Structure 1
Amino acid sequence: MDFIEANGAGLRCELSGSGERTLVLVHEMGGSLESWDDVAPRFATSRKVLRYDTRGAGLSQKVRGELTLDTMADDIAALLDHFGIKGQVALAGVAVGGAIALQFAARYPARTSAVAVGSPATGIAAERRAPALERLARIEAAGMGVAVEDSMLNGYAPELRGDLKRFERFRSRWLGNDPSSYATIWRMLAAAEMQDELAGITCPVLVIGGSLDRVRPPALAEAVAKTIPGARYVEIRTGHYMSVQTPDLLSDTIDEFLTSAGA
């Protein structure tokens, strides 16, 4: 693990593995680089793997005020520059991490070989924005505990809690989020309008839907895939926090796609 200052923010990150190619892993909202603990080692045998706490999450610098997906994408570019990683990289992201990965692909096409995203959170439907912002106000006022039960029920389906220790560890880590930073990232999502960016992506893209994801059901993931020229869509038996819940299944899905895409 390392802490560096990149793009004007202090970020916690880890570069592991070896090889000529690099895979960047971007975690979900409320997550941290630990969300990839059971995924990163599988790829580190054949390529470099860069994972990090996005700004506002984990142990990276907390955020207040306005935040944009452009800033989040620029953070990845700054991390790549810091580690001297040149050329194209592949990216994989879950939920908001998926949106960040797609934004990077749109903003830095020359640096992107392929993108795989699970339940990408590319925006919030107009009818859901008011309730979402009301929920955020409660979180900011009372802390993450007021939302944990709903978040776990919808995002971490009971059907996926066979490994109870894994679930309890994730739940406890989720509770440790900074409420104001969490709300800032949510507001970034509420303000996001990615249609033009998605339509302009030129690299191979895989969109993964989770059949047990009740936060962003498969239909929403498939709709994102249809917006991206040439994107593939696949549905697997997982939930919203898929890198934690079904790391082997997700790893296999990403690996098969990257291999087929030559990335």
Structure 2
Amino acid sequence: MKIAFIGGGNMASALIAGLVKQAGTAIHVVDPKEESLERLAQQYGASTSTAIDAGVEDSDVVVLAVKPQQMREVAAALAPHLKGQLVLSIAAGIRSSDLARWLGGYDAIVRTMPNTPALIGMGVTGMAAQAGVSAAQRDAADAVMRAVGKTVWLDDEAQIDAVTGVSGSGPAYVFFFLEAMQQAAREMGLNAEQGRELALATFTGAAQLAAQSDETVEVLRQRVTSKGGTTHAAITSMEAAGVKEAIVAAMQAAAARGQELGEELGKD
């Protein structure tokens, strides 16, 4: 499979790192920054260019990995070079209908919402396909994003905003909670390294336990929350402070902002 990347930033680099491990994959990267192109060529053997060229025209998949604010301009430059390739967008907020319009009505588009753990091959990506995407192209899109983690396909692109709220922005929530755990550890007399090690190991272990268990996270929580015990004291305190409600509201705010961005960036 021949894959062209428009943009060579962190997420593109993560995808390329995963894809080059698969036999028979050729990578081409377009980016105005020479230093980025030199790094990708040296590390991954990618062919490179500072402008859209034959390497893009000859590809099977074109991955749009540019900032949302740059997408309209990039789409205008890309449109004349599209000859049936799948266009895969990883830009936040850009709706497929707007991208299709900027591409002159081209609708072989899959919109995705990955997250930053893709940088270590442990991401999860929400995906939605336009009507012009063939079954083979859908499989190709899935293969590209599975190079850096799991994929979740959506029946309705509007659900991408919910994915943004849950997993796209989700790593920041985890880091925020870890910050709080480490702060509590310091305030209770542990040193910074001890607090960091305890917090990270606890979060990683609990997540893996939940992933490998057939039981719901609610049941797992209840099993370690003996009435009158230490965990019960902690959960009672969080419930009194409305922590769960605040987390849900935060995710809804992220999803709402994703929808707003789509409307703002898609305006004529």
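Numerical summary
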read-out	value
Read-out distance in nm of label points 7 Å out along Cα→Cβ at positions 80 and 232, computed value 2.1, structure in 1, 2	1
Given 15 for relative contact order in percent (Cα under 8 Å, 6 or more apart), calculated: source structure among 1, 2	2
Of the structures 1, 2, the one that 1.7 was derived from, the read-out being distance in nm of label points 7 Å out along Cα→Cβ at positions 40 and 208	1
Given 39, 21, 17 for semi-axes √(5λ) of the Cα gyration tensor in Å, calculated: source structure among 1, 2	2
FRET efficiency 1/(1 + (r/R0)^6) of positions 8 and 152 (r between Cβ atoms, R0 = 41 Å, to 0.05) derived as 0.95 - corresponding label from 1, 2	2
Comparison of 1, 2 - label where mean count of other Cβ atoms within 10 Å over residues 88-95 is highest	1
Of the structures 1, 2, the one that -15500 was derived from, the read-out being helix-only ellipticity at 222 nm (-39500 (n - 2.57) for each DSSP H run of 4 or more, over all residues; to 500)	2
Distance in nm of label points 7 Å out along Cα→Cβ at positions 72 and 224 from the coordinates reads 0.9; which among 1, 2	1
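Rule-based calculations on the coordinates, nothing more; no lab input. Everything numeric here is computed off the predicted structure, so don't read it as measured data. Cβ atoms are built from the backbone, for glycine too; each structure is taken alone.
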